[in-house]
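The following blocks contain the structures, represented as structure tokens.
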Structure 1
Amino acid sequence: MKISYVGNISNDIITGPHVYQDIVIRYMGERHDVRILSPDDDIEENITTTDIVHFLDIFWARKRLIERVKNFRIPVVIDVHDYYWTEFYPYRSPDLPLRLARQQFMKRRNLELLALADAVVTHCNYVKNKIPHPRVANVSVYVISDNMRTPKPFRERRDEILFVGRNFFRKGLHTLLRAMPIVLKECPSAKLLVVGQERLHTLLAARWLARGLPVSFLGGLSSRDTLKLYGKVKVFVLPSEIEASPVSPLEAIACGTPVVCSAVGGIPELIEHGVTGMLCRPGDYHTLAQYIVRCLQDEIFSMQLVENGQAALQERFAVELMIERIEQVYQGVMSR
């Protein structure tokens, strides 16, 4: 099969779409004739012998490009990684009016693009059920990477808490910061590491909320450097207000680190409370703090969560399952 993938191949910031893109291109390239294009490439020049064009994120799709592809009667598949544009979610943040305007723009844009797609790929049932398209396939994302190093044993790790992601307020950093004083009463040596490339106004707001707390803002790190951090900290925390299907909790588990997340969006499809990780209600910083403290102090409990989580990764998020599911999507649109 000859496949043209369209994405942003130059970005090494660790976000879900980029992680997914790298994995798809690598493993599909072992089985098929794969061509990698950027949204700015001359699509018409590159696709005349292509069987299918797959936009690896709707953010990278362009209406004019899809229309030119469709002129050649080549099927188009579009990946949709989140649902935040389908309606307005008024979680607390310093840029509420800007988010409202962007959501309305993105909804119009994305609905136009989806109307041109032959099939859509999502990565959790929660998002799948939000997408208005007759052919939506759910594909779980494989997260194991060659860049993952052997993690440090629990007792050699410092009392560090890791938060990874852009859009700090959507991902609940403010809730985690409210939990930190409670954590510090039980574990005075605890320190929070924040990884993520963020807009200036949001970063300044987060830094103001973190004043007086042991918090390090590390900025946007590469995938390789972030994976190193997963294997050095004692707990990964993602207390999102809204969330789709994040890869960061799965990467943390793969690197031997227990996870504490909020039970929103597609997270409960990834993490089973008390078995593969700990889940709490969004905004519940008291419970969040209790779970963090337990993961910092209870080695047996933490390692049991990791062991269960890694077994689930092997069973539910194997790369073979992911690639076969995507191939089924391609075969379905090519046979129509």
Structure 2
Amino acid sequence: MTLSPTDTEGVSEAVPPLAYGCAVDDLTPSSPTGDETPALTLSPAQQDVLELLRRPPGRVLTFDADLRHQLRVELEEGVAEALGDLPDGQELFVSKSSLAAVFGCEARFLHEDGFGGWTPAMARGTVAHRAIELSTSWRGASTPTLLVDVAIERLIDEGYGVGSWLTEADQADLAEVRGMSVERVTTFEECFPPLQPEWRPKPESKVKAYLAGGRVVLQGKVDLTIGVAKGLEARKVLLDLKTGSFHAHHRDDLRFYALLETLKLGTPPRLLGTYELDAGVLHREDVTLDVLVSAVRRTIDGVIRLVQLRHGGDEVTPTLRPGGLCRFCDLADSCDAGKEWLRKADESAGELLDL
């Protein structure tokens, strides 16, 4: 690829804390609009996140208008041969989850291929995201509990996906979902700077890209986007909200989303961020041409392997990659590699406790 982004950076200036209630352009500071919009004091955690999200003053990042076409050509050329093994009339749907799974333990991927049903832990994320979405346009006072209750009601009224599961769930599961969702929304409100309408916040932002005449469908749903592109200037921020610890594949997840955004809009996002709700920590990465090329290559490799594993028959042997997920794998009792990994992990944990 010969195209490269243009990064123009102006004179560095000290950036003062952002005064809320002002017109915000891509999270850069600006003057208050008047007395009717009082400033909001941020906690240190919120201020830290804001500083990491904000575009430096005077910095403009633009990409060539032909970039998305070159990325698409590279993707389609890369997967063309593998699609010869895809049955006629069948589409291959590729998501961040399927890519992460196929690059993990392939035996576990084949065993669990497909959606295995909702659980309270899975439903928690969808409910919390809907509650956060409601918070961005809520008028008047609200609480995490109120937002979660309304989110659950809306999802049940929709009657599909997690809404169907919530309709049939018993009181214990509903209580668990409600409690975990309230905790997640509360943490988000405590540690993340309050979303301003001028930022164009959009939770649960869906994006798709079709390759090879629609035979391959790349799809994703970004937890939260902030900002919008301005012509060829990159301004949008893509964020994933996570409970638990940060893992390397979370960065790959967001790179995949950045690729989809670029294929859709033509202008890449400016910044990617994985936000750890439990720790209040933002892991950020600037979008560059190298980041997009990395996503292209990983997607090509993933598509090729997905087709091989699903349609290659007995000639394809899945690769075992034991790790922490072995503790939750249905194959653990019959997988020698998994049992050995768990044995060594338990021994290491025991040695640490002895210290």
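What follows draws every value from the coordinates through simple rules; no lab data is involved. Nothing here was measured: the structure is a model prediction, and the numbers come from that model. Cβ atoms are built from the backbone, for glycine too; each structure is taken alone.
One of 1, 2 was used to calculate P(r) over Cα pairs in 10 Å bins from 0, in percent, for residues 130-273 alone, giving 10, 33, 35, 19, 3, 0; which? Computed on structure 2. Taking distance in nm of label points 7 Å out along Cα→Cβ at positions 162 and 194 from the coordinates of each of 1, 2, which one would give 1.8? So the calculation was done on 1. Suppose Rg and Dmax of the Cα atoms in Å works out to 20.3, 64; of 1, 2, which structure was it derived from? Here the read-out was taken from 1. The value 12.9 for mean count of other Cβ atoms within 10 Å over residues 154-161 was derived from one model only; which of 1, 2 is it? Source structure for this number: 2.
Given a value of 14.2 for mean count of other Cβ atoms within 10 Å over residues 66-73, calculated from one of 1, 2, which structure does it belong to? Structure of origin is 1.
Please compute relative contact order in percent (Cα under 8 Å, 6 or more apart) for structures 1, 2 and give me the label with the greatest value. Result for relative contact order in percent (Cα under 8 Å, 6 or more apart) over 1, 2: largest is 2.
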